[in-house]
Structures are given as structure tokens and as C-alpha cells.
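Asks: Quick heads-up: structures coming right below.
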Structure P
Amino acid sequence: MQYESTQPPTSACCGLVVYRAGGEIDAIDQYSRRLVTALREAGECVDYAPDGLSYSHVRASAPTWILLQYNPFSYGRRGFAPGLVRDALRLWGEKPPQFAVLVHEACVGMRDWRSTLMGAYQRAQLTAIIRLADTVIVTTERLAIEVGNDAVHIPVASNIVPVAVSRQAARQSLGIRGELVVGLFGTAHPSRDHSYSEAAIRGLAEQHRASRIMILNLGAGAPAPEVPAAVAVRTPGALDPRDLSLHLRAVDLLLLPLKDGLTTRRTTMMAGLAHGLPVLGLQSADTDRILIEHPEALWLVTVGDRQAFAAAAINLAADVNRLRTMGEAARLLYERAFDWPVAADSVVSAIYGTRRSTTAA
């Protein structure tokens, strides 16, 4: 996948500068680069600064707007980043440039005394930053409620560009012959509950010949699922974006059982939709309405009901026409509501549609 240059912004560009924390390339870095590319393709003057918000950097580049990509853990150990608040406050004190923050994650859940302490200072930190912002953008409806301040909900788009090959061609390239291909996708993240996928695979093996089923277990560091002995599992590990897209193209049904439910910040789901895959996932109180309102594109099962999840997988796998129509609906939903041109247009509207008042809220 080709990304935009990470050279520092120059004074020649006086429009928008997108900032993220420094450090290694991660999902937010990939998101930022794709967003910058989409904004440029839409005619916006945009630069990308991947090495953190810097007062001197901003003053030298003199943008009209800055957009800060925010996840507390990106900026300090355990999400503690007083330096970020200091720099944001200093910039705000000079009035220009206008300041927007895109919140990918607000704070940890408060489950015990340690997480409560961590969540408390992360919440206070984010509140301080939001008070300085002209525009607040969030990636889910639940975050919009949590953050408040008239936050604008803009879903995260897929970081994986679909390769232009058919499912048949992808399977031929990967040496897959005639099997029912079930996709699992993601890292060893604690939000993934493999017991749902394993229950679904056991049910599929009972309904079909187990030897007909192939599991593509995609994602860097993805743990191996426990499946019946005759079920083939491929776990290719880390793949470059093109190879990952090729593997996704070969999938008949994508299983995404995330214990907090599917939301519009899940890039694995977005990649599935972008590739025209029927997605079977979980619904929770955090699941965004746009996902619930499109059952033609996604099949959502209530969190906690593993039997219903397995039954849904069996029903979908038995209906080739439904798999096809769901995949087509998934792709259309992605292109209409989530794709990068849509995201870029939403960001432009959110940023340039507002201006800061003379005092902080």
C-alpha cells in the first residue's frame, strides 16, 4: 500500500495539518495517511506530521487548522500525557490556528481501583483538550455521547484497499479448491471472543463435510482457533496489504465476534465490508445504529448468545444466494457510508463548518 510522504509540513501549505503521536507505525498512523490522501484528492491543502504535536512545529508551518489524532495511550505511558495538554493550551492561547481533535479512544473502562485511577486522569486529560477544541470528531456514536461537546461522528474507513480480482481468481492464486472458506480476522486482542467462532466452526463441520471447510485465520499474531481435526486452518501471519486483500477476496463468510459488539471504529469489519464479504458479528449497547439498520449487509447476534451465532453461521453457509446478496449489500453500504471520499467530505464539513469562540467552554 502506498502512503503519503511523512515529511514535515511546510509554510507553503496554510490549510490543514494532521498530527499524531510519534513512534512506530500503527493503525492510527495508517488511518492518518489514508485520510490525508483522501483530503488531498478532494482538493484540500493538507500536510501530515506523524511525530507529535509540537508548538514550534505548528508555529513554523502556520496552518489554518490542525487536526490532532487522539488516543491517550499514543501519547504517554498508561495514557498519561500532561505535555500534550500543555502544548494544546499554549497553541490555544494564541488563538490561531483553529484546533480540531479526532478521538479514537477516550479512556479505559473503570473496572477496579487501578483502571479507575487510570480512567479518571485520562478522562480529565481528554476533557482539558476538548475544552480547547473548535471541533471534536469521534469514531462511534457511543463516544459522541461520552465526549459530548457536539462531537461529530465520523466512522473509520478500511486501511486495506481491495485488489481487483474475483473470488475465484483469489482462490486459484492461493491454491484453494472448492471449499467453504470461513474468515477470521484480527490480532490477539482481548476484545475478540474465539469461543463464538469455534462454536460456529463446529456447527459448520457437523452440517458439511469437515474436509470441505477451510478457515483463513487472518491477522498478524492471530491465535489459532480450536477446530475439529478434519477442518483445515491457514494462519498466514503478517501479510502486506495486497496479500491480505487477496486472502479476504477468497472468503465466503467473515466471522467477527467482538465481545463489546461491532462498531464503526472496527477496521476489520470495514475491510470485510469493503471487500464485499457477508459479515457475522455481535451486537451490544455500543453498536452503532447504522450497522443495526442494515441487516441486508451484516448479520448481528446479541452478545452472549453463542448458540445463535453458530446457528447464523450455519444458515448463511447453506444459502449461497444470501451470501452473494449480503456481500453485494456490504460493499454498497461501505461505499455509500464509510469509504474514504465520504470520510474526507465529513471531516471537511466538520472542520470548516465551525469556528472557535473567543473563550474556552
Structure Q
Amino acid sequence: MKIEKLPFYWRLKEKGSTNIAPDYMPFEYDFNEALQLIIQKRNQETLDHLEEIYKAESNIGYLQDANEIAKPYGVDFMAFINRSLVKWGGKTKNILEVGCGGCTILSQLKNNGYDVIGVDPSPIAKRDGAKKGIKVIQEFFPTPQYTSEVDLIFHCDVIEHVSDPVRFLNNQKKQLSKNGLIIISLPDCNEGIEKGEISMTMHQHLNYFDKEGLKNTVEAAGLEVLTIDIAKYGGSLYCCARNLPENKYVNKSGKVKFEQFNEIIDRNIQKVIDEIKPVLEDSSKTVGFYVPLRTLPYISILGKYDGFRFFDDTHHWYQRAFDGVEVYIENFNDLKNNPVTDLYIMSLTFGDVIKNKVANEIPEIKNIKVLREIFDKR
């Protein structure tokens, strides 16, 4: 599968704003056979633009004080960190976060008595850290500005953005104390890979981790996997690992996993096109998509970037748009006040919850489909 013109998502734009990156870039899946890891096929132009946007003012992830979604994600991840420290990190004192965003987790750890520091290329991260009395080095990791040994390194929604995740983790291992830990939170792609679900597709995500790919990547970096858990909130995987005396990883072989993934996504893409294309072409219909970021790959395959409405419950996305798609995002109340005839909910994780809410509160929408239902059609 190759998408020639996938919107290059890195922010939600306001009207009149100027994009510092292309509106569209091609996208193609690839496979790291040694890790049994599905990845984005590397494109140097894409990598260059990603480096540029990560240094910009807009892109520091979900874990920011102003983001409502940060609270449930942050609470759950913080609980995993605390459990891991109790079980395996008894002597932990010094903590480094890579890609610290709004420093929300670092701030809690600091308040719990740990010595903390962050590394993040975003100027927003540095400013938020300063407000909380936390030093943030405005660089990509690793950085010569900070080479000190630490007891814990953690990161949330970072490793999927890294071109060489094994080297990324191995560089962290070099800064760990003897029994130090690495804790990772990342998008859980188990179901997406199993079901051939391309709504997870975006240029920022260079790696698509299921449990197998995550375990192999961590072990290939010379670390011992202590646990891989499924988050209690949202669609995340958590991993806690520590140093191994030596690298014992043996490269995996075989492309059956990738071949099966491609077969399933081809089948499911056709199902989605067969479902939504005639509705979009019917002038008597009005079409809405819930969770618009998950919708972009499918409309890109259709080559259609307008003629529908987007809905999302993320507060800071309201009345903003993706570059290349001049469809400004509405919220649930907008949908309630001005319903569409056909609504597609493009999330495996939250799809059923959203559908039940819409069905209960907006009964005039007769056709509500969740992505999973489209996939399951014979």
C-alpha cells in the first residue's frame, strides 16, 4: 500500500496560518525483518521535515497541562511508573525524561522527591519546564549537553517517532546506572496490525509497535524486558526494561507477518471505499467523520479532501484544520445541533463508546458505522 498524497499532520492549524512543511507527503509501509516490526518506509525528505517540525512551537504531544486528554493518559502512565519503581527501582534517585512535552510527569516525580531533568527539542517544553522549576535541555536525545548517569529514563509517545529505535534505546542504556530502568509508553498497534487497520497511518509514526515488535526492539538494544502491559486507558503499551550484562539478541527472520498485514489492509481498504465512496457521491447525503486524524489515510486513498465534516472531542482541536484539508473540526454539540445523515467513527479504541453516545443523544442520525463494523462485513 502506498498513499501518494497523505496530509502531513504535525499540528492543527488556525485559519490564515502558514505551514512550514509540505501539506502532503507520500507514505508507504515497510518491514524490519530482524525485529519483526512494521515501519514506515524511510524517506529522507520526510525525515528532514519531521526534524524541522519537532523544533517548532506547536508539536510537543498530548501531555501538556492545557490538554484535557492529558489527564487520563497521564494518570494511567504515572501509575505504571510508580508500580515499576516500587517493584524494580528501589534505589532510583535521578530521572531523565526524553521528549518531556509539558513536563507534567516530570513535575509529579519532582514533587515525589526525585531529581529530574528533561531533554526535548521544542521551545515550549523548555518554557514549561522553567515554569515548574525543571531543567529542560532543548536538544534531541542523545545530547552532549547531558551525559550524566541516571537511574531511570522514560519517554511517552516518542519511540514511534524515532528512525532507529534500537540505537535510540542503546544510547539510553549507556546512561543508565547499574540497575537502572527504562520505561516506555507508546501507541499500541496490536489490533491495528492484526486487523489491517490503516487509520494508525501518519508520517510522524515511523514505527508501528505490537508486543512482539516492542519486545524485540528493546532486547536488540541490550535491555531485559521486565514487563509489557496494556494501558488501562486509551490505546497504549507500557514497557519497563533494565540493563543486560551483554547483548544476547538474535535477529528474527521471515516476512509472513508483513505479507499477512498487507493482505488484510488491501481487503479492508476496499471495504471502506465500498462503504463511504457512494455515500460521499450522493448529493442527498451529508457525511461526518468522528476522530478525523484516523480518517486521513482513507480519504487520501480516495483523493477527496473536502465534501464532509469532521468531529472530535479534543478541546484544543476545535475549529482548527489539518494542513491540506480545509475542513475545520467541530465538536459533539455541533453535531447535535446540526446532524449529518451518515456518520463514520474511525477509531477502534473509542469507536463503540462514541457510537453509543451519538445513538443515545442524536437519534435522528440513522446511519452510524464504526470502523470495526465495516471491517467485519463479508
Structure R
Amino acid sequence: MAHRFETRAIHDGQAPDPATGAVVVPIYQTSTYAQEAPGRHRGYEYSRTANPTRTALERALASLEEGAHGVAFASGMAAITAVTALLDPGDHVLAPNDVYGGTYRLLVRVLQRYGIASDFVDMRDLATVERALRPTTRLVLVESPTNPYLRVLDIARIAELAHAHGALVAVDNTFASSYLQRPLRLGADLVIHSTTKYLGGHSDVVGGAVVTARDDLAERLRFYQNAAGAVPGPLDCWLVLRGLRTLAVRMERHCANAAAVAAFLREHPRVARVFYPGLPDDPGHALAARQMSGFGGVVSCIVRGGEAAARRVAARTRLFVLAESLGGVESLIDHPASMTHASLAASPLAVDPGLLRLSVGLEHPDDLVDDLRQALEES
């Protein structure tokens, strides 16, 4: 019987421990495993290669993304790096022109040194995407919604264009989470997560993952995982597994709270623009309604008065904590130009210095709105 998402999030990959009957997957805090004879073991030999707690997480993530294979890493950036390890010198990557700052830094400041070129275009325009594809393009890296402008990209159409040119499609699904969006259904070859964010959900773990339905890609990713060694520890895997069990109910509340915050900001005179696909007049609203089951828990806005005003608002919130990251139960406020996207400064992708990014948590929405109101009024 095919179970629904909420059931799979609690059960898939997480059967009671056969040795003890423990209902929760144990933390296998071990580096090595006894072998029955040289080279003969019970599926585990060394925890860089595999660990039972990590196996449980990888199976759970594959199930939630409707893929065949999950491969866990020590951070979201480690997961993205693993995907780029599928490339060869001379290959070309196409990415959005408002990609996460860390991804831009990897593509431009690291991979270009090894002969892998990248271009960044507005992927909302499919004609622009098609023109930017080269004979050497081997990877189209998509974020949807994007970070930090929350642009919604047509994953299915981009996948069609990329595949027609012989390129793989990888979708960073961190902002949507597995609950709101399944990119493999839409034609993606690979799905990337920073499990630090919504999947973990409690701001107490750093991790990443890649999910695919293709056996050949999974084999190459697992080889890289073992060879490069950027693997999560068993406690990290256990914390993400714990988060998965409440992902569905948390995302429902994140979406509801974000909608309330976005509606408030849209009407505030000190806010010039709000970015949130849940707003009916947002350019990505109709597409998001088609390819997502909810609009997410992140809201971005531009404050009137530029960078100085944005910094004042960010410093004066009381419930929204001034911090990087997102997806936890607590609300966070971020000034991307000086924080998460500082690596884009002086580049064509530099973000508006008046932009604020809000990770809307699970507090009462009225309290969050009140907090933003007082911060904006004092600015």
C-alpha cells in the first residue's frame, strides 16, 4: 500500500530497531564495525562509508522526494558540491541570476579554477534559458523559490529544455521542502536539500542531501560521498530524522504564518515591495500554485530608505532573531547584502541593500506582526 506523505515521514526508513525493538532509530555512535572475516561484514565496515543511522535518513529522504536513492552530506553546500562533482573540466553550468550566495561562491571562485564555467540568467524567461544553453552545458542548477527574491521557476519546462541539450537538472528544494514540492515529478534528475533548514527544523543541526531516481547518478554520488568524506555524523542524521517526523505539520504553520506576515508587510507604508509567491499579485503566484502545494515560510521585502533603514529594522525586532539560516521553529530576520549574500557584493548578482529576508517561524502570527510593526515604526 502506498502511504501518504505524513505517514511516510514518520515510518519510511524508520522501522523499529531489530535488535532491541526501539521505536526511534538508534544513534549508532561508532566509527567501525566488527567483521565476520576479512572483507566479510553485515553491510557496514566504516562509518565514513555507511552508518545505520545515516542509512535510515537516506531512505526516509528518498521516500519523501519520491526518489530511489538518498545520499546524505555534512552540509547543504557539501551536497551541492557533490552534484558539481558529476562534471568534468570544460563543462558548463547554468544557474539563476539570484542564486544563493554560497552557491555563487562555489561556482565562480572554486569551480572556475578547475575549468568548469558558469552563467547566471533570469530563469523565469524560458527563451533566455534556451539561449544560454551551450553545447557544453552539462548541469542546469535551479532554485525554486529562489534565495532571496523568492522567484518561482518553471521546473518542468526548464527540465525539458535542459534535457533536449543533454544537461542534467538539479533543483535546490530547500525553500519549498519535500512537503510542498517534488521536483523529480517535474522532470528533475537530482534534488538537493540543506537539511539544516526545514527538514531538520530546529536550528540545531547542519546537513545536506541529494535525492535521485537514477541508479547511475546514485552510484557516482555514493562514490564521491565515500571518497571525499563530507558525511554527516550519526547524531546529525538522527536530528534530521526527528525533524522529518513533524515536517508536514510544521510546514502548514510556516505557510500560514508567512502569509499573514506578507499581507501585513504589503500594506505597510515603510515597505516598498514584498516578495512572497503566496500573494495573489506576485508574478510567480500562478506557477507556484501549480507546482507547489503551499507557498512556503520565507518572505522577503525591500524597506523604504535603503540599507540604513533595513539595518535599523533588522536590529530592532524582538521576536525575529537577527541571524543567518532559515526553516527553524523560531523566526529569523536576515539582511542578505551583509549576511547570507555578502559574497555577491560587487558582482552582477548583488542583492538590493534594502532587502530583508524573513524566515517566519511557528510563533503566534499576531505576535510576529506586532514585532514587525514596532520595528518598522521605530526605523
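Laboratory data are not the source of any read-out in this text; all were calculated from the coordinates shown. What you see is a predicted model; the values in this text were computed from it and never measured.
Asks: Can you tell which of P, Q, R yields 17.6 when Kirkwood radius over Cα pairs in Å, for residues 20-147 alone is derived from it?
Replies: Corresponding structure: R.
Asks: Comparing Rg/Rh (Cα atoms, Kirkwood Rh), for residues 116-227 alone across P, Q, R, which is largest?
Replies: Largest calculated value belongs to P.
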